[in-house]
Structure 1
Amino acid sequence: MYSLLIKQVKDDKLKDIYFICFDSFDNAYKHMRSKLKEYGLSKECIFDGKGNIKEMYKYFNNEVKELSDCKGEDWYKKLVSHTNESLKLIRSIILNEEVKISSFNCTESMMIKYSYKNGIFNLSSWNEGPSNGIVPSIQTNLLKLNQNHYYLYVKDDFGGNDRDSYSVNDLYLYLIECNVE
């Protein structure tokens, strides 16, 4: 038996919760991917309606623009490359599309670090991030072959991207194998 839980939280308050059980992994996985794509193509919660996590997308684009006077630097080229790969990877996960991305570990940013290795993507604040109100978290293993537990967790706390009022959205998606006796 497999259980799928999808929970949306806005400003630390439960906004929506979805729970369903399945007899087979294939049906559970197919349904999970379908629901995630449905969310990604809507402008609800954390998404922009095009499969992007809207605050992550804005943050990365703003960061690349702000640092554009460093275009000739090797670290800037790596930052742009890893940023583009991260955006493409997350979008492909959400929309259930095939994408070939090599492993990477990016610490060129002064506010966040992110990596992709062995089917697992992690993004978190670091260095000057917390002191500047940049405390996002994105973790997923949806590209790793593991029938026991799939997860996607997003906290889109990218500092509001220079807006006066800002809401933080969290999305939890868990597909786990359950032992029912």
Structure 2
Amino acid sequence: MHKINLLFASFLLVIAATTALAQSTPLSTVKSFYAFDRSHSQVFNRKNIDARKQWFSAELYKLLINELARERAYLAKNPTDKPHFGDGLPFQPLDEECTAGGRKHRNSLTFGPINVNGKARNFDAYFSYPKACGIEKTIFEIVVIKQNGKWVIDDILYPATTSTLVEDLRRKEY
């Protein structure tokens, strides 16, 4: 009887996990990514890229790993230079602290509405400080696609520069 109950409980857990995965949305994917990203190291290295791998499309992950090899080769020839991603992982602006009204503030993150763009879903991520800080809002447009049955980040558009993370990772010159 105990084995039957255990088997039944296991079956229910599998059903619950499958249902939760099927109900993931582009926004829930990005929210969970940023909850992780904003609370962990931003150093651009293999360990930190791998820690975020579950949220990346296969192409984006491949490009990030390739960038590490490019960085190693560049630094071997230019050991005193700052690498391309020397400020850290490129998924959010630098989270500089602002002091206003005697209090310290960090940027907050909110999201705009989802736009359907073929098979992709795009929406803005707003990184903002309180008005008293006098720091303008930074906007990244997040592109997610469905891959192997789940939503993953495929690219980030930096509207201020009109470039994308994927374009940056594919650049010819280091």
Structure 3
Amino acid sequence: MNDGSLFRSAWRAVSHPKSFFETLNDEPRIGVAAALALASVTVGSILAALLLMRATGSDGWLPLLLGVPLLTVPYLAVICVLGGLVLMRPTGMDLRAFEIVAWAWLPSGLLAVTLLPIGLLAPWPTLLGGALFLLPPWHMWIVWRGVEVHAENAPRMAFGLYVAAVFGLPAALLTFTLAVLAKL
């Protein structure tokens, strides 16, 4: 696959996911999807760290610019594995479930690059708006389209389980952790 078709595939995955998933061949390309997801999430996390530094007035750029991607990459791996496993069982999909999840993380880098100019002027609203209101719906839209195309059965149930596992569980754990830390 050349760079032009790789870029075209990435663009189709984030802009027209249903037609993108319909044209995939029978052999899942998990490596390509995972590599693009990793690159996208790394770019997104570095740009989010830059905006966080700007928002807080921090001059500790080295820990943030190195630490955030180093923490984001293992988190992405866990979330992709969890999401793929949650989609596999009820839908009857094979490794395609993991590929769908990986393709669905591509908007993180695109969104970060797109929002960077606005984020330099208003970092807090940009960080919160991007992380809470723009990225999750875009991600879920791509996952839903992939599940809709490739699921043999129970696409709605699998999608609901996916949303609960990938977004609900981390949110519940974060809330619990913050509650415990507030008691200390």
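Listing for the model above:
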item	result
Entry that produces -9500 once helix-only ellipticity at 222 nm (-39500 (n - 2.57) for each DSSP H run of 4 or more, over all residues; to 500) is calculated, selected from 1, 2, 3	1
Among 1, 2, 3, which structure scores highest (criterion: relative contact order in percent (Cα under 8 Å, 6 or more apart))	3
Comparison of 1, 2, 3 by mean count of other Cβ atoms within 10 Å over residues 43-50 - largest value held by	3
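The numbers here are math on the coordinates, done by the rules we state, and not lab data. Being a predicted model, the structure only gives us computed values, none of them experimental. Cβ atoms are built from the backbone, for glycine too; each structure is taken alone.
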